[in-house]
Every structure is written in structure tokens, then in C-alpha cells.
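Novice: Have a look at these structures, which come just after this line.
Here, each number is a calculation from the coordinates, and none is a lab measurement. If you're wondering where the values come from, they're calculated on a predicted model, not measured in any experiment. Cβ atoms are built from the backbone, for glycine too; each structure is taken alone.
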Structure 1
């Protein structure tokens, strides 16, 4: 596999970020409150109506921030379903049925495919549920949806809607995180906000921090390219046999020049999304190879 082929792997940047611990991917089951937003809904008590709702889900215990989210499955669980699952998986079932189902999901990954029932039954039909807004300031996601229902559907006594979601984000601070990982995460966040110049500069700082930490060279005045060269010379594989290193390092001087222009502010610098993606991928590949994830692009693709 050549560098040009490796770059075309779907979501390779996210795979490398995840492999390096800079981002996390999680499947999470979210309990949806379908109480109507009466500013959007005309309601007649004794008839079936189209009811619109919004639901805020706080993710501060799961992520520091969320980069993207997608709903993969929606099911309704009755109280009896939860009680049966509690006995089957020997897990205590209490009032926090969201936590309970996420606990079961850890043991049974096809839970939402084979358990529960579709949100379409007598007196109730869910017509839409989407992720409306990701708010990384307030640490919450706003879901919005609509359903056909009557008064018994507004505050159900013994059933609830649950959405299985796939999130890509920055993990919580519970575990140890190195500074270069934090910088890579921040670079990716800034990229998602279209702050390409800031993202580029932070990504270069991540590379610089990683290399200097590995080589204990924070106080030296040697060029970073020379330190990178020494790092790869210190690996068991001869540097000329490292396909990853020899394929990408010719571009380093270009990236360093752009970084210096941003840092010194001597002239206006415009960074395109394509240029940013190219450099972030360079950084992720270099660090991944230095971490022992592959000296060839085939090895690297198999280890991320």
C-alpha cells in the first residue's frame, strides 16, 4: 500500500485519532422524554394529534465535547421488558432505566436490534426523531421529534422511547491524557468550527510536544526535523526501511514554513480545509508510526 492509497481509507483521520486516544467513539442509549412542546403543538385532549417535542440530554459524564452524533436505532421498552432483561443479565434494575440499558448494551451489543419494540403501536406512532443541536458549551445534545398520539402518549406510565446513538467526541477527564493528545483533540475541535488556521497551529504544537517529550528535548535548540530524524533512527527498524517515514517526511519543511508564518505573524496566511486535512493526517501518521503502530502503510492500516 502506498501513501496515496492510505490517505483514501474512509475516515482514516478519525481512526488514527481514536487509536492515539485523542478522540473516543461510543454507542450510548439515550432515554427520550417525548413531553410535547406546546409552543409548537396544537393539542386537543380527547383526540389524536401530531405532537412535537424537544429533549435535552446532558453528556458531561460521557464526554468533554461531542464532534458528531448519529441515531442508529430507536425502540420502545416497556417496564416488563426491563424487568425481564434485569433477570436475564443479572443486573439490578432501578429508576435509572437509561443507565440500566447501557449496562446491558456492554454485554449484548445487538440489544436494540432484538429487544424492545418499534415506536408504532395503538395510540402512538413516532414519525421523526433527530439530533437537533450539539451544545458543547452547556454539554448537552438537543433531540427533536414528532409523533401521532393522544393524551395517554404524553406522559406514558409504563413505557419510554430509547435511542441508540453513535457519538464521536473528546473523552472525559477521568483517565490520564497526555498533552499532545489534548492538543490533537483541540485541533480537531477547531477544525469542526472552521477555524483552520488555529487548528493548524495547534496540530503542529501537538507534533512538537510529542517529539520533545519522547526525546526529552524541550530545552534544546536543535531543529524539530533533526529531532524527528533521531527518533526514527533509534527504532529497531533502519530508518531507510521505514516506508511511512520515508514517504511523508519530504513534506515536513512545507508544513514547518506554514507554521512559522502563522506563529510570527509577518504576513497574512490563508489555510484551506484541504491543506489542514493534509497536515493533520501527516501529524497523525508520524506519531502513530513512532508509537509502533506500523512502519508500512499496510501495518498502520491494520493497527488503527
Structure 2
């Protein structure tokens, strides 16, 4: 079944800056303690508390001067006591990103880079925010810059590979994922991402190898089962595909594309009632897939009719 629905559930890497700071000698202890507390709160999932701590650290460690109230909202004019402030802006931007405030996150990363133009993590994170805002061109420039600053930046290669995949540059995407895996072969998401690029490149066997590698590192990674199932479906290995989509949903019942694709596979097998149940669950999670689902289901019925 060559015309199956293939979708990449993107895994973006976005980085907090740890407390390895070269500028702490200039920084008030209160700001440093707030920074460390904010990072601990992020780890506990207390994003609002982390926002408050990072914001207080920014105020303490910098002098802010504004021409008007509008600039005060964007921290447009910053006179910095020390470059530590850039780290605090970067981490607050990560918190805003996780709260899905992508515009606010980008503003914080902009501020960090005005203070420290060589901060690779801020370029990585600003690229992720730009991508969410639909600005792929700016995202690509920032990822290129992050890699130029830090040539072994694993997360920048994975993010640039995902961006290249989305914009149709499969050769570039595969090259970036290869480099990321060379840098760190212990991260399952890198294999998962390359697996989807290989599906798009019609290298289904290579994709299955990548999803196997991801699952060896993380046997509970539902998205990797979804990816491997998609590769099996692309090879017309229907039973293997159904088994993997089921494994994906056993681990994460909210993977809409696993319901979508398992439903297609079930249609090909003549199991219409079960297929319709999967389609209903898919649309309950992602109603916007209705048109695509109806089109793909019709293709699946045509394939069944030829056998």
C-alpha cells in the first residue's frame, strides 16, 4: 500500500542552560539562587513558578531602561550589568515555549542574543519558536548560526534536519540526522526522526532499521512504533503494520495518526467496522484530518477491490 498517510510527529529539542556560567563572579547571589530555583522548578513541572524566578533574576542582574511603556513589555532596551542575564532570558524563553507562548519565547531569545550574540542555545531555541510561528526562513538561519558557533551541537543538527524534512530537502535532512547520530547515538529521537526521513525517501527498510534502533534505546516509545508501522504499511506488510500501530496506541492512546493508519490497514483487510472505530477515535483527537482521512480511506477501498 504505497499511498498510506505518512506524517512526522515532530520532536523538537529546546535547551535550558545549566548552571555552568562563566560570569557568576559579577552576579548577585540572590539572582543566582533564583536562577537555580527556576531550573529546579522546570524539572518539577512548575512552569509558573520558574517564570517568576527567572523574571526576578533578570531584574536583579540587569538594569532595564525603557523609552516608553511599550518597550517595557518587550525589554527592548537593556543595559546589562553582566552577561548572566542572557542565560536567564534564555531559560525564561524555554518556559514560555513550553507554555506555548511562542511569541513571548521568541522575545526572550531575542533579548538573550542582544546581550550575548554568541549564545548557541539561544539561537537553537529561537529557531524552535520561529518554526512554531511559521517562520521557517528565520528558523533555518538561526540553526545555521547555532551550528557555526558550536559545530558539535547535537540538538541543532536534529532540529535543522526536521526543518529540512518539512521543507522537502530530504538529502539535507538525512545528512543532518546522520551527523546528529554520529555525535550521540544514545538518543532515540534522532533515529526516529531519520526513520521518517527515510520513509519520505522511499527507503522503507532503512526506516525500519532506524525505528528498531530507537526502540532498542526506548522500548516504550509509542511514536517509534507508529513510525515503524508506517514503514510496514508503505511496504504493504499489513499485518506487521497493524501490530505496530496497536503497540503504539497501547503506549500512548493519543497518537491520532496511529488510529488513522491502523484504520487504513484494517480497511485493506476488509475489517470495516474496526476501521470506522479507529477513524472515529482519530477524528476525536484531530477533527482537522477529516478530509484527508476520507480521501485515504477511499484509496484503501480501491486497493482492497483490486485484490
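Novice: For relative contact order in percent (Cα under 8 Å, 6 or more apart), which of the structures 1, 2 scores highest?
Specialist: Max of relative contact order in percent (Cα under 8 Å, 6 or more apart): 1.
Novice: Given structures 1, 2, which gives the highest value for distance in nm of label points 7 Å out along Cα→Cβ at positions 144 and 248?
Specialist: Once distance in nm of label points 7 Å out along Cα→Cβ at positions 144 and 248 is tallied for 1, 2, the winner is 1.
Novice: Kindly point out which one of 1, 2 the value 3.0 was derived from, the read-out being distance in nm of label points 7 Å out along Cα→Cβ at positions 48 and 88. Numbers along the way, then the final one.
Specialist: Details: 1: 3.0; 2: 2.2.
So the calculation was done on 1.
Novice: Here is a further query. Among the shown structures 1, 2, from which was the value 16.0 of mean count of other Cβ atoms within 10 Å over residues 192-199 calculated?
Specialist: 1
Novice: Out of 1, 2, choose the structure whose coordinates give helix-only ellipticity at 222 nm (-39500 (n - 2.57) for each DSSP H run of 4 or more, over all residues; to 500) equal to -22500 when calculated.
Specialist: 2
Novice: If you rank structures 1, 2 by mean projected area of the Cα convex hull in nm², which sits at the top with the largest value? Intermediate values should be presented prior to the final figure.
Specialist: Working: 1: 20.2; 2: 17.0.
Top value of mean projected area of the Cα convex hull in nm² goes to structure 1.
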